[in-house]
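Please treat every number below as a calculation from the coordinates, not as lab data. Remember, it's a predicted structure, so these values are computed and weren't measured experimentally. Cβ atoms are built from the backbone, for glycine too; each structure is taken alone.
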Structure 1
Amino acid sequence: MSDEYLLHGAAQRGDAEEVKMLLNDPHTDVNAEDEHGDTPLRLAAWYNRIDVVKLLLADPRTNPNAQDEDGKAPLHYAFNNRAMDVVELLLAETRIDVNAQDVSSLTALHLATIYGFTDAVKWLLADPRIDVNVKDDHGETPLSFAVFRGETSNVNLLLAYPRIDVNAQNSNGRTALHVATIYGYADIVKILLSDPRTDPNIRNSAAKRPLDIQLEKNKPDVNVVDVFLEHGAYTNADLDVIKEKAPEAWARHQGRFRETFEALDQGPLAGQASIISSLVAETLFPFVPFF
């Protein structure tokens, strides 16, 4: 390796002593790119050279956000090689751009949810500079990636963030609830529908609501459909389809109504349950066989 790239070689090897010596030279270009377009910090981040990363970040000449031709900064490098100790170091650096996007518009938070790194999601959400709703080139947010992976812990973390857009749509008009419904993640559908901010009636570019996607199947996922019923996220027309295609979910739904009216008949409205059930049946669910 030529003298021009001595710092790169030392950073890649994790030779902290040589890095320290080279940084003491005022003529050393700490941000120089080698023949592959890599800077010393990006190399140290990729190879998880923690001591070298510390030395480079301590040098005020180091640009911690220098991006390669694909827009990847040291933080992207660390995430892409699962170097989580380096990720933690970089996020502690006040100069770091936590919302830096690569050529695909992916940020560190996107990558944390893509790879399922719950600790990193926590670190990023604790940073007041974070943009939790930033979209990639396809309009996907970190929340949509967390849902896609079926990571309930990361979904819960993101939903707890005050500025989260639960109903953000991608380039196809798909929301996080669409994604959870498509992949049959009943537990995540429940988490999303339990959030009062979630709108179950948003339609994608094909004019489909999340529930529509399940009901169009020959055999809808009974557990997913049941969650929509449990949360009242359906129409009378939906019930017709559910009765035909997902009778088990339909039966559970009827059972819940039966339990509700039995409770009414034993409470302060004792003796009035039959009247209430008749009113509900006539106005909201004219085809539901109430007891």
Structure 2
Amino acid sequence: MKKLLVLAILLPIALLGCVSAPPDKAPEPQRKERIETVRVPVLIKEDSYFADGILDRTVSYTYDSALKLLLEKRVQEPSRAEPTERSVYEYSGTVPTSVSLFDYEGKLRTRTEFKVDASGRVIQETVADSKGNPQSSVRYEYDASGLRTSRRVYNGAGALLAISEYSYTAGRLAVVILKDSAEGPAGRVEHEYDSAGRLVLRITFDPAGAVAQRERFVYDGDFLAEERLERGDGRVERRRVYEKGPEGAPAKSTLYDASGRIRDIRVFEYGFRTEERTVVYYE
């Protein structure tokens, strides 16, 4: 009888312990990484056609063996055996140092030289003619995070021509303030983004604050499908529509004027380089 009494006392306590014990805590997701190999499209050729389908010109691009550094750009017209113009790019390691532009006779027209800071950012571009005489220069400034904050344009004599001042929101370009040679207001450019961080609207205002033009960007998934330029009153001035190729890069673009007529067709060809990217995930 005594044993039964003890059992009767212990059994509810045991059951109470089973009911009140908290469930085991689910393990926290662990941060993991994996390496993915991706194919990156690199533009190597661009054919431009008139509305009637006649070839206007071909632009071809030559790169280093890794398809990372652009070495030469050639513009070729069907009626000429030699390129209409040719641009040759030079580097110090991977940092650009100059671009030389040659005409259809192979003569040097201009040479642009670059100065960079310790982080490899371009801080000055200087354009000189074939004799080395300065024609213009551009100077850039950056903030501590590497975002460009200003662009100042000068003529060959060093006189200031224009200023652009950049401001950002969450690391994205938000507003560009434009100033003239006297540093007076010359307008501004505002940028808007969608929830995915893609640029969807760029609005240019004149010095008086009126809308001068709007540029709209339309996407199909992650693919930029259309660029549309509107005048200040909202009328469409031109549209460029892109067709996606099998690798996801633009394969063709068609330019339409305000009346919807085709003005230009471009067909793009690509090479591909492979890159390894680190993907972070949790499980």
Structure 3
Amino acid sequence: MDKVQVSTRTKILFVVTEDWYFVSHRLLLAVAAREAGYDVAVATRVRRHAETIRRAGIRVIPFELSRRIGNPLLELMGLFFLYRRERPDIVHHVALKPVFLGGLAGWLAGVSSQVNAVAGLGWLFISRSRTARWMSPLIRWILARLLNTPQYRAIVQNPDDAELLKKAGVSESHVRIIRGAGVDTNEFSPGSEPPEPICVVLATRILWDKGVGEFVEAARQLKKDGVKARFILVGEPDPDNPAVVPEETLRVWRKENIVELWGYRDDMATVFHT
């Protein structure tokens, strides 16, 4: 990233619902922006990673933005006043709800440039529930008008999501495909061949729409067929998500002993070398 040659530093504000997600998916980008001369801050729900972010030289603005439907009007107002107070030159929204509410708030507050990273189109676009079927057309209609604003750009991670946005009315010229947040190959590098039995790891939030149920069923079938392997789920339930796997189901899986439930881990390089 090139150095910013301006007398007053350009301010970038990241808006991310969870501090852990910012650390895992956007922290290195934010650090690169800071090193290039930008004034960088993140508005996020603070849980256990605020000090990690601050040590990287990024200012943390505590901001509660529920990933459930919640009270969107209050959240919209909160974002509007945040943008009016911070006066960012660029806002980088991450995930569908920040893109939607933050996009509206930024438009109302006069934010000139937005980067809207739609990291998966989420429950509203894939659920068959009555609520999702009712809300999805309205969300798509508003999103299309927001994302077609000059100086606003949408980032998706795969061609399918790009196609969904285009079908919703977003101009192709406003959509960019960036295939993931990247991997630090110094940390995640091949090791020696692990001892048997082999380990099959699914690292994800424990949600139905992440394929957790299919993973467990595949493990069950393979063990029934005599395959000698360990099947490991790494991650924790996300109570803010309607697709969360209930605790009762997790208890059944533990009792079955088909998969190992390791919970949340922040040492994934070690996990993958198991």
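Given a value of 23.0 for mean count of other Cβ atoms within 10 Å over residues 36-43, point me to the structure among 1, 2, 3 it was derived from.
Structure 1 accounts for this read-out.
Comparing mean count of other Cβ atoms within 10 Å over residues 140-147 across 1, 2, 3, which structure shows the greatest value?
Top value of mean count of other Cβ atoms within 10 Å over residues 140-147, among 1, 2, 3, belongs to structure 1.
Upon calculation of relative contact order in percent (Cα under 8 Å, 6 or more apart) from the atomic coordinates, which of the structures 1, 2, 3 produces 12?
3
Once Cα Rg over 2.2 N^0.38 Å is calculated for every structure in 1, 2, 3, which label goes with the largest value?
Once Cα Rg over 2.2 N^0.38 Å is tallied for 1, 2, 3, the winner is 2.
For which of 1, 2, 3 does helix-only ellipticity at 222 nm (-39500 (n - 2.57) for each DSSP H run of 4 or more, over all residues; to 500), calculated from the coordinates, equal -14500?
Attributed to the structure labelled 1.
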